[in-house]
Every structure is written in structure tokens, then in C-alpha cells.
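Before anything else, here is the set of structures, which you'll find just below.
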Structure P
Amino acid sequence: MLSRLSSTSSAIPLHVPPVIHPSGSMVEGHVAINLRLVHEEDIDEVQVRLRGVGQTRVDEGDSSSYGKRQLVRDNLILWTRGSAYPEPGSDVLPVPFSFKLPAQLPPSFLHRTVSCQAAVRYSVTAVGVRRGILHVNKRQCVPLTVIPTDTVGASIKRKNATHSWRTYSKDERIRRGLWGAYSTVSVQLSLPDILMLPLSSTIPYTITVTTKSPPLTRAQAAARPLFPPIPDAPDALEFVLRRRMFVRAGVDTARPTTDAAHFLGAGAQRAASRGGRARPPVSTNVDGGQWLPAAADAREKKGRAEEGKGTWVQRAVFESTFSLDVAPSFEIDNFIVCSYELVVRVPFPGVGNDLKLEVPVVVTSGIDAPLPRSGATVSGAAHDAPTLDLPPAYWDPEDAGWRDDEKV
């Protein structure tokens, strides 16, 4: 539904190349003003407006609170009635424009649920100003993709090398039932030893799961399936990027948590079935287990009952890569905070036996210059460039979130 304060118009078509704009860069385009239609629609002035705004909503019971922060606001007057005319034989007057973005800006972003919303929106809008309160302005809005400039991440992507690894681990003791003997399970996640994870870069990883049975004889081990079982396929465990947020709207706050990307597990399978981006192949190495006899000193302490006992140790290793297209980590002071963590969850039979490893990470843009959006065609050529995973509502110029100061 159009706003009562403005409506779309073919008199002022706005052209902005589909570019990812780092903060501090230029936003350029042109408006092809159709003077014949401008006069027919009683437009007195053509402006172009750059807007950046943070918006929040938090629902508490039957009431809703709203918040708003202005991030960038700039206007240019491109044409006024009688100021310029097109070339003879044409009705169209092309007028270029450019804006310079501020050096520090959060990324384009939209999180929307029934109880909470957080948005960071950027747009350029051509406005056909019609004098008088009762005269509806005409408009053409183009949403923009804006991300923070990231010289360090861009350098990491250009080098495209892993010099060393950093390993994170988690160990737990679990048992089959309430009174069973304890087993030991562990998971390790190895990542490149870098300060950040840049968008659209190939990040290798290794997940290692190790299980160690309680003491038992070889005969006991052969009599029934070993506990705990080792995951024997990549999707037997889960590997996700989790987004944690803080959202303030007035005096109300919310802390929504969502899975922003799925690499292994049921979520990854669902994404693939919906026609999402193909998952990189996963190398899987599951060993047949290793029998470790009980140590001599342990047998002496516990007596001959431990004679002939040992533990079965099994290990599964999964290696692959991932890349990210989420909004980079950001913070608008005490208004919107967006952070991430990598989560590996290995399910085991029994109540409360799942093993979970959580690793906080910083996601950055990895971009220090304007680039065409992924899949866009600029100057007649297609480009394989980074993308930012924004929901369709962000790109809808008639979404209520874009209706900002339309009559002023």
C-alpha cells in the first residue's frame, strides 16, 4: 500500500547501480527527469535524498514500543521548474548526483519476527515535490546495500592463506542411564588463526569428535553396540552460525537469538532442499575404534575385577569449508547489537547427553572498495562479488520502513 503522503511516478525514474557500498565511499546515480510528465503531474522540484536509519520494535504483551536512530541524512536539489531543459527532440533530462557516505556506518540489516524487529536501512529516493499539504509528492525509492569498510579483512581475503590453526574444545562425561558408568565425549573445532571471519571468503574447518567408553571387557564390548556411539556422517551433528542480538525500543528490550547460517545437520539439509547455495563437500574419516587396556596401576588399585578390562576409543573427523553472507557484527550504542558464535552440537543417546561447543567469532565485511552485488550486471558484464543475505522486505520500496519524511 502506498503512503498517503507520496506515490510512485514514471516522471522521475531513479538509476543507481547495484553496488555494495562500504562506509566512506560514494553513492552515485542519475535521475532521468521526464519534463513532459513532470509538468503533467504538477511537480515543482526534483530532489534526491540519501537516508540511513536504525529502527526497532519490541512487543510486550498487548503493547509495542518503537525506537529510531538517524544514521545519515542528506538532500540534493536536482531540478526546479524552469531551471533546465532537455536536448531538442527529447523530453528527458538526465541529471547525475553523488553522495558521500559517513566513514563509520553499521551494515544494512533486517531482523523481523512477530515480537521484535531491528532494522538498519539505507536508501536513495528521487522525490517530485508538489507544493501544498494536499498535493501528494511523487517518489522513486532504491534501497542500498551498505557495509562497514574493512581494510584488515580485505587484506586477509587477498592473501588467501592459512599459516596456523586455532583449536577450541569441549569435554563432557555422560552415561547411558541414571546409574550407568560414565563415558567421556569430546569435540574439537579447528579454524584458521585469524582475528575475524570476512564475508565471502573460504574458511576451512575441522571438527573432531572423540568418544571413550566406560571400562569393559572385550566380550562386553562385542555383546552390544558401544556407548557412546560415534557420529558416522556429517549431518549426524550440527554446525551453525548463531546470531545473538540486543534490541532496545524505548524502555523495552529484547535479546533474540537465531541460527543465521547452517553448515552441517538438519538445517543444512533443509536449506539444500529449498534450492539454497550448494554445500562444499565434506571429507569424513571415521575410524574403527581402538582398544586401550586398563592401566596397570588402575588394575592394582581396583583389584583383579579390573583384569582384562579396557576402554574403546573412537574418533570421527569432518573437514570442509564455509563462507558467510550475513550482516557483519555491529553495535549501535545501547540500541542494536549484533554478535555471532559458531556452535557445534553433537547429539548422543540419553537425556541431557548432547555435547555443545560455542565459539564467539567476529564477522567483518572484508571489503574496502565498492563492488557490484552478487549476480548483478554492471557495464554489461556479470560479476561474482560478495552478497549480503537480506530478506525480501528490505528490497521492497513500498515497505513501511522506507517511508521517512516524505512530505518535507
Structure Q
Amino acid sequence: MSRTTIGVIGGGQLARMMYEPAIKLGIGLRLLAEGPDVGAAQIFKDVMVGDYTDEATVKSFASNCQIITFDHEHVPTWILRGLVAEGKLVRPGPDALQHAQDKLLMRRRLTTSLDAPAPKWQACADAAELRAFGAEIGFPIIAKASRGGYDGHGVWKLDGPADTGIPFEQALTESAGEKVEIIGEEFVDFARELSVIVVRSPSGQAVVYPVSETIQRNGVCRETITPAPGLSDEQAAGITRLGLDIADELQITGVLAVELMQRTDGSVVVNELALRPHNTGHWTIDGAHTSQFENHLRAVLDLPLGDPRARDPWCVMVNILGGSNQDLPSELLHCFARDPKLRVELYGKDVRPGRKVGHVNCYGDDLAEVRARAEHAARYLGGEIREG
């Protein structure tokens, strides 16, 4: 184990947050970064800068690693299949990873193999098929690009037949002319959004974190509350079982995040999957016995997985969204003086309006108090509020 080097492809905050648990485990990490100044490249000791969509670059990077894992799901699976064919351990593997890259493939697999709960949906080849789908189930509907969407991009709410050409036009533009399939989905007037995070090792061991409620702002996750308030034991058990079944069906290695929408009647439908550490699991860094990042590395190494249970009755994570403050570390004086138990993680990113540049975690016995503390700190760091 001491001679194992894990190669992480992608230099964002998720790779950055793998570094601390790797140090504790005595494991070497190597980074393939998009640029020399991205968040993870600022702290990794062993960094290669290159294009993760270029086969020669990825192979050169992997040659000095025993295992490959990811900060994101965008590496072309044909490149990863080449690594596997040469005997490289890729975790999660391309057969699993493709279900996070392709939403249409994900819908088909979960529907046919697991009968997983889903909105009504249909693959639509053109605007006419999308209009027919909308007429059948009733507008408004949702249209999604099968590939490439993230943080609200590649998703459109269509109020009527006249809007059905928009997804095809925009998807073609955003994909530089490469054809992207469009999925029509039922517009779910959901009561709230939920997330369950499963970690699975190659030997088949799996652990599940408590279900979180997620709160969005402009298509970006703003806040998570763990455990999800008002979720019955029966509902939580059902969501946990669903997450475990998906992880087993896809033969996941590492973290699987299942994003769900809960209807007003309490039932849930699967929205999307992520096969990597996930924003809705950042609370685990301070609020769980074992963080999602440590458990991801344990799974990648096929080590026994750590305890996923929460340390306190409530943990709230609020993302810091970029605003008027450019020098975030200078604002920590006020935040820590006001709340000594506050936990802050900054991502080393340039501040831009609405960009996720860090997060705060608060935990305790009183949910209202914990939420107020976390919200205040995140809004202060984001420049939304000022105090003397």
C-alpha cells in the first residue's frame, strides 16, 4: 500500500479535498490538472498539466500511477477502456462511469434493470417528437441534453410547443456541432430535493450516509441539511436501499451520489447520478465519522470502509458563492470570532459572481440554530451581508 500512487484526473475542489485524507492514509496522489493554477494543483506535490480528452496525455499520466480515479466524469470512456485493456485499475471503471456521462443511458439502465422510480421520460430525436411527448403528458415539460449538462446547464423547462426547438438549437451550439440526444421528461412539481451517497468497494462492501435534503439556487446546490428533516424511517430506508441497489447494479467503485426529487406525496424519483465525491456530501468532512473523501480513497484501494454515521444530530453545509469579496481569507477573522465551532473550506478559486468558491459546515443539536450559523457565515464570506 505504501508504494501505491493514485492518479486523480481533474483539478477541481473535489480532487483538492482528497489530498488531506490521502496524507493521513500515507497514500501518494498524482494529479492531471487542466491548468497550473486550478484549485487542486495549488496543493498537490505531483502535478501534470494536460488535456484529459487527449489519449496520449492520459496514458502518459497513468503510466506513473497504479490506480486512476476522478474529480469529474468527463474523461472519454474510450480512453479509459484503453487503460483497462492495458491492465490499469480504473475506479470507477468506464462501464459504470458512462452512466453519469450519458443521462439517456442511465435512464434506460435503471428503468430496465431495477425499475427505479423515475419521471415519465422519452428520448426525442427532434422538436416534433418533443412536442408530441409534451402533448401526451401535458406541458410544462423538462428537456435535458443527454451529455454535458452540469449545474443547471443543458436543462430547459419548456412551457409549450413553441419552445421545443430551443433544446436542440442550444445543445448543438454548446457541443460545437456534435449531435447530442435530447430527453423529454415530466415536469415534477417536487416538494424538495434529496441526495443519498453510497460508497462501494470492488469486493462488494458498501456503506450509506444519511439522506440529505439539498436546496438549490439558480441550478447550483446552495445548502444541504443532514439528515433530511421530516423523512420517516421507512422513507429513509427505502432511499438507502435504492442507492445500494444502483451501486450494486452498476458495479460502482468509490462514491455514488443519487440525486432525487421528492413529490408532495412523499414518493421519490431519481433525477441524476454522480460517480465521484459530491457537493451534497461535503458535510461529511466535519459531520461524519468518516468523510466521503476518505471512504472514496478506501474504496479505490479496496480497504474496509469507514463509519458513515453522523457525529451530531444535525449538520448543515452551505456553499460560499462568489460575490463582492475577492480576498476570502481576510474575512475569516470576523467569522471565526463570531462562531468558534464554524468549519470553513476554501477552494483556492478566483472569485466570480455565483461561482462555488468554498463551503461552511455547522453542526449541533438545534437545527434552526445550526442553519442560522451556517447561512450567516456563507453569506458573509460571499459578500451578501456586512457587519462592523
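Coordinate-derived values only; no laboratory data. Quick caveat: nothing in here was measured; it's all calculated off a predicted structure. Cβ atoms are built from the backbone, for glycine too; each structure is taken alone.
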Hey, FRET efficiency 1/(1 + (r/R0)^6) of positions 127 and 367 (r between Cβ atoms, R0 = 41 Å, to 0.05) derived from one of P, Q reads 0.85; which structure?
-> P
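If FRET efficiency 1/(1 + (r/R0)^6) of positions 183 and 199 (r between Cβ atoms, R0 = 30 Å, to 0.05) is computed to be 0.60, which of P, Q is the source?
Details: P: 0.15; Q: 0.60.
Checking each candidate, the match is Q.
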Comparing FRET efficiency 1/(1 + (r/R0)^6) of positions 111 and 167 (r between Cβ atoms, R0 = 25 Å, to 0.05) across P, Q, which is largest?
-> Q
When distance in nm of label points 7 Å out along Cα→Cβ at positions 87 and 239 is calculated, the result is 4.5; to which of the structures P, Q does this value belong?
-> Q
Of the structures P, Q, the one that -9000 was derived from, the read-out being helix-only ellipticity at 222 nm (-39500 (n - 2.57) for each DSSP H run of 4 or more, over all residues; to 500) = Q
Where does the value 20.8, 61 come from, among P, Q, when Rg and Dmax of the Cα atoms in Å is the thing being computed?
-> Q
A value of 1.00 was computed for FRET efficiency 1/(1 + (r/R0)^6) of positions 191 and 343 (r between Cβ atoms, R0 = 25 Å, to 0.05); which of P, Q is the source structure?
-> P
For relative contact order in percent (Cα under 8 Å, 6 or more apart), structure among P, Q ranking highest is P
When distance in nm of label points 7 Å out along Cα→Cβ at positions 31 and 279 is calculated, the result is 4.9; to which of the structures P, Q does this value belong?
-> P
